[in-house]
Structure I
Amino acid sequence: MKKFITGNHAVAEAVRLCRTQIVAAYPITPQTPIYEKLSDWEAAGELGGIMMRTESEHSAMAACLSASLAGVRAFTATSSQGLALMHEMLHFASGCRAPVVMACVNRTLAAPWAFWSDQTDSLSQRDTGWIQIYCEDNQEVFDSVIQAFRIAEGVLLPCMVVLEANYISHFMEPIEVPEQEQTDRFLPPVKIPERFDVDNPSFVAPVVSQVQFEAFRHLSYEAMSNALDVIEEVDRDFGDHFGRNYGLVEAVGLDGAELALVTTATITSTARVALAGLREKGHRVGLVKIRVFRPFPTRILREILEPVPRVAVLERNLSLGREGIFCSELKAALVNSEKPHHVQGYLAGMGGTNVDPDLIERVVIDALSRERVSDEPIWMMEKK
């Protein structure tokens, strides 16, 4: 059936359909409607699980971790400062190999205080050992949450589904919502190791030696590396069940392209419109959308970008003292390619400023005309 709902409510719909057994959360703008919708369903007896109201995001993740270690399907959601407060527990969740699923609604990190879209909150957690999936629209958000439970429970690592404040979280779109039976056929009942048993108490996350710690990290590294194949397999199976799939990355119009514009999340939708116009004007430009950020899809990006000499990365985040984070990651992925690439980073949309087709056209024209790339990112700031 089709439903006309916000991205936040798309998250909630997916969580309910996945027969999530515990939701532990603390409200924070712009994530709060996810929390409210799930809470409403619990009060009406329609959630099918327990809604745990915690005193902070740190406590919410601790509760999800404990539930997951007891073999329970667990979910939470947060944004911005809430995700920053969770930071310590994110390491515990991945280190304990707990397949918690979380929706992160991208929002600016203070200071100054703001409530708009900026990817720095989720990207600042890139080294915590969580799988990260970045979504373009409401349908992809809904589908990715369902996929995330199967991925996380398959590799025993937590998974973060990322959607942007306001552009997705509060924007309403028609999405396809399957029946419960159809979802159940794709996502079987949870079956993960139960490491907490009240009848047979044990200790989790003990102090270990240097050699033991190194061995644990190597196992986590292997699990994250193997996750690429699992994500692709789950995505293909999702396509077989529901008629939609997304891949690790998406390439559009790269045949004969002189330039590839690399984007993620909602900027991609605008780029699709802008690039259609640019190609009509004779510019040989294609589009690459990065959907999965952790683990980073190095191999497939090298393959699809191998024949394209110029790359422009347009993103709404910044690692202070360096550049946009997707740009740095892509440069690292391409550094050992057989053919050299000219990779130029562009910053736009931070703090939720608008990225329109005209801005994207200026990025493409600038990237095509540059004789040399700059190590510094190019700021495409909104005109006053």
Structure II
Amino acid sequence: MPTDKPSVLVIPFENQTGKSDNDFIGLGIISNIISTLSINDSILVSSSSTGKHVQEKNYSDSEILENYGIQYLLRGDVQGAEGAYRVSLQMTDLKKSEVVWSKLFDFKELKELFPVQEKISIAILEQMRVKTSGSQLTQKNYFTNPEAYRHFLNAWAAFGLKTMEGSEKAERLWKKAIELDPNHRQLNFMMAWVHWRKVTMRMSDDPKRDMGKAYSIALNAIDEFPEWTTPKALAGLIELFLKKYDEACGRIPTLLQASKDHSDLGMANLVIHSCGMLGEAIENYEKIMLSNPHHAAWIFYMYNHALIENKQYEKSERFALMKLNEKHNWSGVDQTLYLQLAYLYELKGSKKKAKKMFELHKAIDGKGKTGEIIHKEYFTASDKTYLNELISALKPYGLTEK
């Protein structure tokens, strides 16, 4: 079954040094790569035994894609001798049949192998972060501590799960990163996301205080880094939450101008969508999904909300059914897609289908969502009419307010 997580297979590195004694170099690098990727919540990495089996069978790229459903393949080799070693890496997108990234790493002595392993693993992790979010992570240039950068990337992956556990893990990792690299000015902005999530996931014992902290950090980041899109987008989302609609919607031209990749555009588009610009929002969602099939899964149900709001009911139904055949990082996505289908079938008068979809949504966790949760998933909407109509239509099937 397809998944919204990018999948990676690492093939054993070729030892081209001419000495079998140097096999350990490639083995150590591969072990470190797999360990690094395995603890990242947004990536699926195959075991080393799978890579070894694929190499022994000499499978072609198309056979690897067909047999394992792997999208990204990592190959490498080790060249040189004492005084001049070189590790060459290549990442292939099997679905596109093209090399999407390659890099060389040089070192002089074997005692330098461990720091080189760290550089290689973090470089790959960064590339997978790009595949997941689209962000080019220009802020990486400010990191002085590689471990802090690793914590930063893994925190984002945990944060993207949209679970209480993932959010708490992200906060711990970001705090560790700040301790390791306290002079990294952009890193401190991550705490705005921590305070934001505490409120939006009802984890805060003082929502007004936490949202105020998030807003203050975002505004300070806008002043300090005027070219950075993310603080502007978060400030817009907070303003929508605070019902400062004119201020939030007034940010849209600046957000669009500042968006440099689909990560930026995704954040900006939440503001665009929430401000009721449905045609433009739908077009942007489609651009994002086309350029990044592994985007965080919230984009799927938000796109489908926009289709329904825009009365594109048939297109919405087809999209929801297609996405329910995939496996998502967060089960809440499937629940919302089922609820959207239940609403669509209710509008059609197909009450039997509507009931089935509602029951499937409920079966995922045995409880189902409430009207309050539905509003919180799309709490930034400036006009609540559509959400209220959806909730009202599904009450006869068992949807409760709280």
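Each value in this text was obtained by applying a stated rule to the coordinates, not by laboratory testing. Just so you know, these numbers come straight off a predicted model, no measurement behind them. Cβ atoms are built from the backbone, for glycine too; each structure is taken alone.
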### Query
A value of 109 was derived for volume of the Cα convex hull per residue in Å³, for residues 144-263 alone; which structure in I, II was it taken from?
II
### Query
Between structures I, II, where is mean count of other Cβ atoms within 10 Å over residues 96-103 highest?
I
### Computed 17.5 for mean count of other Cβ atoms within 10 Å over residues 160-167 - originating structure among I, II
II
### Task
For helix-only ellipticity at 222 nm (-39500 (n - 2.57) for each DSSP H run of 4 or more, over all residues; to 500), the calculated result is -18500, so let me know which of I, II that is.
II
### Query
If you work out FRET efficiency 1/(1 + (r/R0)^6) of positions 112 and 280 (r between Cβ atoms, R0 = 41 Å, to 0.05) for I, II, which one comes out largest?
I
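For structures I, II, which has the highest computed value of distance in nm of label points 7 Å out along Cα→Cβ at positions 72 and 120?
Of structures I, II, the maximum of distance in nm of label points 7 Å out along Cα→Cβ at positions 72 and 120 occurs in I.
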